[in-house]
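K.L.:
As structure tokens, here come the structures.
We did not get these values from a lab; they are worked out from the coordinates using the rules stated. The structure presented is a predicted model; accordingly, all values stated were derived computationally and were not measured. Cβ atoms are built from the backbone, for glycine too; each structure is taken alone.
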Structure 1
Amino acid sequence: MKTIKSILMLVAVASIGVLMSCGEDEGPSALTIVSIEATGTDVLTGEPTTVDLNGATAASGVPVDLVLNVTFDREVDAATATNTTVAVDGIAADVTVNGAVVTLTASQELARGTDYVLTVGEIQAADGGEFTAVSRTFSTGGVAEVTPPNADAQVAYWKFDGDDTDEMGAFNADNRIAVSYTADRHGQAESSVSFDGDATLIEIPGADELLNTDDFTLSFWIKSDGSDVNDNDETRGQFVMGLAAWYGMQFEIAPNYNNCKLAASYTLEDGTVTGQDLWWSTKGDLGWQGWTFDQDVSGSGGLAGIIKDKWAHFVVTYDAESKIGAIYINGELRKSQDFNLYGETHPLYNTVGMGYRGNDAPGNKLAFGFIQGSENRIVTDDWANPIDTPDNNHFKGLMDDVRVFSASFTADNVSTLYNAEKP
């Protein structure tokens, strides 16, 4: 009996030793994620926000000024957490470690309304615990950027998402007066520029190059504020934008919303440049030379019913080969004219494209919000001085997504762009 008891005790002691030995060989437990949070500014409200990226479904509304905090169950080996092992696809970022928290700070804004993937790869705990790679799909807040028709011919694009940068890179502003930003037509905060109707001006140097083209298209969104009226209760006119006035180009809305037009200059075969207005009377008037279409909206509220105090999309285009110019508003043709109908004896019968006949710098600045730049006196009348006389038909309202193309737009092109950009 003693022998059996002794053998059993030896077996028990050996088993305990084996168990202890096995426990020592297992090593540290796996590293796990506790939470993933994205912080930044909400595109819609402009307020700070935090979004959970570790939920069961893909997160949405993630801020574009992205900071990601990945929290683990214990301290992380900092040498293993880099912008290679913690990354958002296609986005440059800095990665730092503070104990159990790995922070990814994007070096650039993410695109709005776009899907991204966060990958957390081969990271280790400070105690050597391994981590199994995971990924999280998420989408940023706001509306995705539009690729317009004739994108390869887009020479300037001002998004006005909190600044006046030309996304194409060549036509950046060098002067700003009384500029502020507010929500755009999609409700995105700080995403359209606001003009006070008195002084607000954004000036783009070297803009005469925009008219160095045969075909031409100008596209923009505005919300015209019709609150400024005269003694007859008529809304004053508004110069939406201008490049040396009609010596380059200008777009204006007539008093009381009676009509709108692009006054522009055109190059002739002999190299000279002359001016002509492309304007929509809104009354079905075809009594002018070369007019081929003039939509009559006089019985349905006129131009005011279409654009006053509401967002509206404008496209003004000129095709050099056909010599046809047109105005579209909200995707619909409103006006067209044909220089071929001017007759062979008329100078405009021989147009070959757009042109510029204004003065040199600083006169060649495009002014958003007025007929000409603050330092340009090519039109010397007092009403054309944007500094000394603030009530001279400055644009009042909001402006967004201004595009210039060295290409003409067809009706289908216009419809495609309008439908892509509309709220």
Structure 2
Amino acid sequence: MTTARHYTAYADRFIAATAARMNERVSEISAAIRTYIEDDIADLRHDPQTGDLLGESVEANIATVLHALRYRLSVADIQPAPAVVDYARRLAQQRVPANALARAYRIGQRRLTEMVFAELDTMAIPLAERISVVERITPTLFEYIDHITEQVLDIYSDEREQWLEGQNNIRAVRAREVLDSRKTIDVDAVTEAIRYPLRWHHLALILRCPAGEVDSETVSDSQRFVRELADALDTAANPLVIAADRISVWAWLPYRSERTGLVAAIRNYVSGRRDTPDIAIGILAAGIDGFRRSHRSAQRACSVALAHGLPTPSVIAADDPGLTTAALLGGSVDEARYWVSEVLGDLAGDNEHDARLRDTLRVFLRAGSSYKAAATELNLHSNSVKYRVGRAIARRGRPIAADRLDVELALLVCYWYGPPVLRPEPTRQLPEPIRRGPPRP
């Protein structure tokens, strides 16, 4: 007669085998669940660094719970992995709602449960043992998610409180209120509170440190850097500098009236310095609306720099030719990649040859289809420009007269975003070695 102990032993064996098999492809499973979470929760679609941290957090959680299942460990004493803690803290710093974090765990639990059951379906498990297996796995997954969620929400809450206290307090909070255009602002009262002239002209900056992490010392260094930059650019008052999150600082330079040549002046200033941060520069705009517009344009420039992975230190400006258009077109890098491939065909290849042809065609079209003007800008002979343009069109596979605007825009996106929107080069297979004579024993 089969006993309960018999069923338990069989269940443990099948649970351990399932966990071991899934652990072998934990990265694949984690990537699928990360995508599932990001598709469902808009608040968790962030910059690439935060997205990667989500992926690391998901993988750490899945590896931990699979380990607990495999070795019949109690989940009550499990502590969150470092990647799990870091992701909760990052969301707190980025003002992502706590319920988005909690919901991510519920969604992740549901998807992981479905994948575990799918794995069980591939195994020849007798019905009685299958019921026992499900009865053992389901509460373990629930208890783990419940236990970890409680801990990460505590970590989130603590980090949020500490970060707000260290964010230059009133100035940072009130500046964020100004950026929220849905709120009615008493301009004079806020100007006094943040000690910054909101009725003037503003040039917004976003600074990202090469080290990738902002702490209190880095914020102090950034404030000093912006003040020195403001002095060099002859601002009419002190700049406003606040910590945005642990990887970036926001700043605004104030002017009483329109100024020209500020972007060139900033590039000239940083060219002679070492250890400068990456800088994204907005447009110069007036008043409280200009305060917001300049910052939004700096954010667009920053998003392009992040997607392209420009080397540090780098300075990128919203009024660089074509950048704002490229940023708007590249709001979704994946969609931009598909569109670029459709428009440019084989010319969208991620290699030096296609890059040279794209650049020549882009300059040629921007120069009004003048071979001479393009040759002057590219420092080439006009015949060389003509040859490259012909090769570019041939690589594309069809003429450009019918959809010239699309071609120009696609080339612009390629220029600013680079590899993220290009076709990856196919991996070449090495030929099989030629065997000579019988194989050795």
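K.L.:
Comparing FRET efficiency 1/(1 + (r/R0)^6) of positions 141 and 325 (r between Cβ atoms, R0 = 35 Å, to 0.05) across 1, 2, which is largest?
P.N.:
1
K.L.:
Determine which structure produced the value -20500 for helix-only ellipticity at 222 nm (-39500 (n - 2.57) for each DSSP H run of 4 or more, over all residues; to 500), calculated from the coordinates; the candidates are 1, 2.
P.N.:
Here the read-out was taken from 2.
K.L.:
Out of 1, 2, choose the structure whose coordinates give mean count of other Cβ atoms within 10 Å over residues 37-44 equal to 15.6 when calculated. Could the numbers behind the result be given before it?
P.N.:
Numbers: 1: 19.6; 2: 15.6.
Here the read-out was taken from 2.
K.L.:
One of 1, 2 was used to compute P(r) over Cα pairs in 20 Å bins from 0, in percent, and the answer was 20, 41, 30, 8, 1. Which one was it?
P.N.:
Traced to structure 2.
K.L.:
If relative contact order in percent (Cα under 8 Å, 6 or more apart) comes out at 12 when worked out from the coordinates, which of 1, 2 was used?
P.N.:
Details: 1: 16; 2: 12.
The structure behind it is 2.
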